[in-house]
Structure 1
Amino acid sequence: MPVTRLHEGSRVAVLGAGLAGLAAATQLAADGYDVTVLEARDRAGGRVWSEAVTSPARDEPCVIERGAEFVLNGYTAMRRLLDLTGLSLIDTEMSYYVRQLADTPDITTDDIVEAGRNAAQIARTFEYPPSAEAVLQRLDMDERLVDALRGRIEISTAVAADQVSAETLDHIASFEPLPSWRIGGGNQCLPTALASRLGKSMRYREHVRAVRETDDGLVVETMGQSDVFDAVIVALPLALIREPSGVSLPLPDWKRVALERVLQGDAAKLHLPLLSSPDSSAVMSTNDRFWTWTAADDTGTVTPMLNSFMGSPAALDRSSGQNGDFEAWIARARDIRPDLKFSADAAVSTIWRNDPLARGAYSAFAPGGGKKDADVLELPVGNIFFAGEYTDPDFTGLMEGALRSGERAADRLQRVARNITHETRTAL
């Protein structure tokens with residue numbers, strides 16, 4: 001099938017209004033391309049989802065993050081877009097990376113930091129990235145400390161330690177006591193602001209079923225209609241690209257093989273209302289594979305809400321109960337936080353495996369994967385380009401990774417349009 005020649009001003013469909021898709025669309029629209037963003041939800045943001053909930057400890061609602069939460073060091077793409085949209089970051093007054101251990105209080109946060117550094121050094125001695133578990137098996141230390149590291153990795157990656165690359169020790173499972181931020185008013189303010197700037201280019205409640213190559217260009221089929229575009233940027237969660245019941249895409253075998261080497265994690269979040277504003281904190285349960293935290297918001301005080309995150313399929317299976325109500329998780333979260341005064345108000349839970357438009361949490365690389373897989377994952381197929389947190393080698397699974405991947409997808413498309421280069425399978 002002939003590939004449509006791109007040019008500045010080409011018609012481009014962006015599939016998905018998460019951070020990756022919005023970053024790509026923002027850049028292309030600013031440079032004069034005819035952009036259409038197709039989003040199945042009735043909101044922008046995807047797995048970035050902020051919600052205002054009432055609290056008995058405040059007159060005004062509190063904002064919780066039901067999806068991606070922490071802004072970390074090195075988020076340069078995000079900071080540029082925050083400047084563009086007039087949004088700002090707030091200091092959470094706690095560190096995403098440092099957590100007290102509820103099950104083994106005699107093991108200190110300093111012990112965890114030192115053990116994490118040792119594990120990262122061991123990982124770098126392998127020719128190819130091993131599994132995190134392979135690194136843990138080489139640690140000569142208290143088994144309780146090793147399991148604390150294992151729990152930290154599994155919670156953060158939402159994947160079992162023997163299935164995920166040890167590269168994660170330098171990324172989302174890092175142990176350095178670095179600061180953490182959130183976007184004032186909620187993280188969803190950024191995708192909402194970007195979508196607002198795109199105006200009529202945004203089309204919500206558009207469930208994309210398939211992308212087909214034709215003589216006229218790329219046909220994008222939604223539940224209600226079909227439209228022809230010169231190029232498509234696929235910025236959807238991994239499962240919707242990879243699973244047969246997701247979006248049908250004309251993908252060659254080399255692309256599908258690369259997609260199979262990426263893991264989509266399994267995670268859930270829980271929010272428990274409090275009767276008063278506590279101090280900032282971070283406490284982890286190694287045994288149950290979840291952590292809890294309290295953090296400051298844009299009021300300048302700590303939100304009267306206990307936040308909790310559980311990662312890995314096994315942990316969710318153990319804690320969900322027969323009805324998926326997470327009663328055991330709620331009880332355990334209360335148990336490890338005797339310092340807090342809990343309200344009788346209902347908890348708010350978010351289970352990403354149950355969301356049909358996500359089918360899981362963020363992604364991580366399997367052992368042996370990493371940068372080389374990221375290159376292949378982003379390589380276009382004809383005029384179909386790819387973006388998503390699962391493609392980024394340095395910020396895999398994170399908001400920054402999504403934003404950077406969207407900008408790179410837009411860059412690739414623009415290079416093609418300027419006839420500088422058109423990467424194909426032969427470039428591998």
Structure 2
Amino acid sequence: MNNSASVWHRLAAAPHHAMFLAGALQGVFTLLWWVLDLMGRHDIAGAPLEWSIAPIWAHAFLMIYGFFSFFILGFLFTTFPSWMNGEKIQPRHFVTSCLLMVAGVTLFYLGLATEKLIATAGVAALLAGFSIAIYALLRVLLKAKDKDRRHANAASAALISGWLGIAAYLLWLLTENSLMLDFSRNAGIWFFLLPVVMTVSHRMIPFFSSRVLEDYVLVRPYWILWLMLTFSAAHGILQLWKNAFPYLWLFDLPLAACAVYLSLTWGLLRSFRVHLLAVLHIAFAWLGLSMLLYGTQSLVFFMSGGELLVFALAPLHALAIGYFANMVLGMASRVTLGHSGNALVLDKFTRLLFIGFQIAVLLRIFPDLLPDAFGTATMTLYLLAGLSWLICFTLWAVRYAPFYWRPRIDAKPD
């Protein structure tokens with residue numbers, strides 16, 4: 001077998017290989033694009049760059065649907081069958097899905113630099129790939145032998161919401177209807193990303209903890225998961241409702257309380273004994289903190305009669321970088337190590353990258369939390385945050401991406 005055939009065979013050998021590789025590359029590209037755009041807009045790299053779509057909305061789409069989606073689908077392709085004792089995802093499904101989504105983001109970038117119509121075609125291709133992924137996962141769900149499908153049902157509902165979010169973005173590009181854009185970005189966070197990542201966290205964090213911590217009592221109450229999913233959906237619905245911002249705290253603060261309770265119950269402090277596990281616990285701790293920021297922001301706005309808005313975009317970035325990105329790093333690292341035959345141990349290099357991720361979060365949210373303290377340095381810190389995230393994720397991709405096309409080091413089948 002020649003080298004190219006061997007690489008292709010390896011990428012098709014396990015459901016997460018192609019998706020994680022695409023996600024790693026896309027993470028580098030979307031962060032690089034965003035950093036270059038920031039440099040242009042702030043007169044650091046010459047004149048501002050011209051794009052066919054407003055950068056803020058292109059950035060939102062690329063992060064939500066063009067970056068995190070690859071890792072979420074790759075993870076679910078691997079875990080869905082094991083969650084329910086179901087049949088494995090077929091290569092024709094996960095390979096086709098990945099190729100269409102890769103084609104989609106490629107066309108999106110090309111369209112950003114040239115014509116919006118090309119970017120629109122990219123979104124359509126991404127939607128087609130996402131559709132195949134949902135079909136494959138729902139097929140496993142409906143045919144599963146295990147009757148306990150609670151996590152799978154919750155994840156499936158979130159994925160369908162993600163599909164609707166991509167479709168809404170496509171309609172916005174075609175019609176310029178702002179309602180479609182509002183739905184797409186809110187659905188992407190509150191109906192898709194947050195529900196699916198919370199569901200995965202609820203399923204996997206206590207399970208992984210029970211495997212490596214002595215005398216660990218596995219606590220995984222479903223009632224609290226249903227509450228958290230309800231709070232997330234309620235936040236998203238209120239975001240779509242004009243003039244509802246002052247009331248978000250009614251759902252954000254209880255969600256923060258649930259997250260903090262689970263962090264403590266699942267053993268946040270004990271997790272530091274095992275670094276690979278601690279990454280997941282620390283990522284989940286960011287959920288509680290970000291929702292506390294969201295709730296406090298809304299409550300202050302409510303109590304001031306709509307006169308005082310604090311924290312700006314700090315809650316969003318605490319959630320997106322702190323929770324979503326850190327959880328992706330933790331889960332993807334664990335799956336990659338385990339399925340490549342390596343020991344489930346977080347090496348010093350990856351630990352340093354994880355610390356770098358925390359620095360990126362802090363650099364991004366501190367200027368919004370303390371605007372008077374940073375003043376004119378705010379934009380510089382935004383750029384440093386983007387550079388920190390780009391460097392750390394690029395180094396992570398360099399370290400882990402080769403595992404997706406190389407044979408397992410223990411010579412076992414996938």
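What follows draws every value from the coordinates through simple rules; no lab data is involved. Remember, predicted model here, so these are calculated numbers, not experimental data. Cβ atoms are built from the backbone, for glycine too; each structure is taken alone.
Worth pointing out:
- FRET efficiency 1/(1 + (r/R0)^6) of positions 47 and 239 (r between Cβ atoms, R0 = 35 Å, to 0.05) from the coordinates reads 1.00; which among 1, 2: 1
- semi-axes √(5λ) of the Cα gyration tensor in Å derived as 37, 25, 19 - corresponding label from 1, 2: 1
- When mean count of other Cβ atoms within 10 Å over residues 215-222 is computed for each of 1, 2, the largest belongs to: 1
- Structure (1, 2) behind the derived value 3.5 of distance in nm of label points 7 Å out along Cα→Cβ at positions 55 and 79: 2
- Per relative contact order in percent (Cα under 8 Å, 6 or more apart), the highest-valued of structures 1, 2: 1
- When distance in nm of label points 7 Å out along Cα→Cβ at positions 231 and 335 is worked out for each of 1, 2, structure 1 gives the greatest result.
- Comparison of 1, 2 by FRET efficiency 1/(1 + (r/R0)^6) of positions 31 and 343 (r between Cβ atoms, R0 = 35 Å, to 0.05) - largest value held by: 2
- semi-axes √(5λ) of the Cα gyration tensor in Å, for residues 135-270 alone derived as 31, 21, 11 - corresponding label from 1, 2: 2
- Label whose coordinates, when helix-only ellipticity at 222 nm (-39500 (n - 2.57) for each DSSP H run of 4 or more, over all residues; to 500) is calculated, return -8500 (choices 1, 2): 1
- Mean count of other Cβ atoms within 10 Å over residues 127-134 - structure with the largest value, from 1, 2: 2
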